[in-house]
Structure 1
Amino acid sequence: MTARRSTTDILDAAVHVRAAAKRATSGATGVGTVLAALSEVMEYDHASLARWDPLRRRHTTLAGSYPDDATAYIETRLHHDPVFPVLRSPARGGLWLRDVPRPLLAVSPGFQEVLRPLGIQDGVAQCLFATDGRYVGMLNVSTRRPRRTPDPAHAVVTLLTEALAAAVDPRSGPPPKENAAVDPAMRPGGLSPRELEVLAELTAGRTNREIAERLHITPRTVGTHIEHILTKLDLPNRAAAAARAAAWGIEPSR
């Protein structure tokens, strides 16, 4: 049986996690090194770090050790789980399995169909938010052994969330080289720079003519850009496009 680690040991291990997350954020190493360092904070049987894709409305696993079916659940179904709204609240820290109300576990497909068959008895799911408030992904950690109470790792994992969020946030990567071309796939929705400008103007409720005057183009060109935006984002109308832009934090220039 592994000897219990002191709080000092766990805090020292947390420093290593932060360093690993910083290297992953800079692109020097992969996110897998973060999970490896996290194993020194708390032992686990399975863990994963996943990035939220706001366009596809799903998670993408960046590194993890869950079985394929569990990984698929995290990526495509977890955000529909009845537990997720509780977990997703920015005001709360990680949601530990032992703290989930039993009635909620009883109706959670994630627990009944995924964790329970794996023999999971404890662990934590932690939603990750960027400093500007965007939801960027989540950490999942599971163990087949119940953890002791009080558990210093409980507080330490919460303290690590900012570093973990930066590691999974695509906007936290290294800045592009000067004069380097921007990959269209890295723009929201793959929109062109001009389409992004038009999309931003939609959030202010402006008409095509008003947008045209602000961007110094014709109303007909604005209409064409809006058609392309709706097609690329698979949206029904300009109101839906404006709502999507607001969710992404896109605003018109002053």
Structure 2
Amino acid sequence: MSDSIRLAKRVAALAHCSRAEAERYIESGWVSVDGVVVEKPQHLVSTETVTLDPEARLEAEEPATVLLHKPVGFDTISGSHPAAALVTPATRWTDDASGVRLLKRHFVRLTPLVPLDRDGSGLMVLTQDGRVWRRLTEDHDEIEQEFVVEVRGEIAPYGLHRLNHGLSYQGRALPPCKVSWQNEVRLRFAIKAVQGGQLRDMCAQVGLEVVAIRRIRIGKISLGKMPAGSWRYLPVGERF
């Protein structure tokens, strides 16, 4: 049996590059061993076939940001049923047009951001990128979110006007927002600094019972037609 060596050493010889460059090729998902991509430079090989993708380049790979369509019943930030567990290679949306290559390292240290109630569904963000984290935490109250809220009941007189401006929540007067009817049973909210339970409470104050809540936009990023339980990458260059 041939002696085993580190994959990085084999790739360095194969590509006529330095060991450091070989490690970058491997960590960026450009190297396969017997047809299977391996992202660990310390992986040991002996007689296996090692292949460097012809498209391989040494550009730094960006940290991943994932956009998930969270189903009802999953927790965003904390809880016993984390939505983050839904983010696996198998659940990537087949129509993801981001152009981002799927790498195993994209599924570690994903931080969930922008809370969404457990009984709500829709757009959720998880990221490895400190820039995205800062934007969605430090500027959270300035970023508009859009929700479609299904309701039942009879809205109170001037109820729509009050939803737009004139309600309070937990003893605090709410700033103006934009609320309109999407159809006979659905309201569309465009709102900033929304808190857990706030939309249900606002609707209750005007005589409406909430049946379902779905978040369809955070800042400039929309949910689109992505099915529940699937995810896509945030394309490099797009911002919230």
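FYI, it's all coordinate maths here, none of it is from the lab. Bear in mind that the values here come from a model prediction, so they are computed numbers and not experimental data. Cβ atoms are built from the backbone, for glycine too; each structure is taken alone.
Taking FRET efficiency 1/(1 + (r/R0)^6) of positions 107 and 155 (r between Cβ atoms, R0 = 30 Å, to 0.05) for each of 1, 2, which is largest? Largest value of FRET efficiency 1/(1 + (r/R0)^6) of positions 107 and 155 (r between Cβ atoms, R0 = 30 Å, to 0.05): 1. Looking at structures 1, 2, which one was helix-only ellipticity at 222 nm (-39500 (n - 2.57) for each DSSP H run of 4 or more, over all residues; to 500) calculated from, given that it came out as -4500? It must be structure 2, since only it matches. Can you spot which of 1, 2 the value 1.00 was calculated from, given it is FRET efficiency 1/(1 + (r/R0)^6) of positions 51 and 131 (r between Cβ atoms, R0 = 35 Å, to 0.05)? Attributed to the structure labelled 1.
Among candidates 1, 2, the computation of relative contact order in percent (Cα under 8 Å, 6 or more apart) that gave 22 used structure 2.
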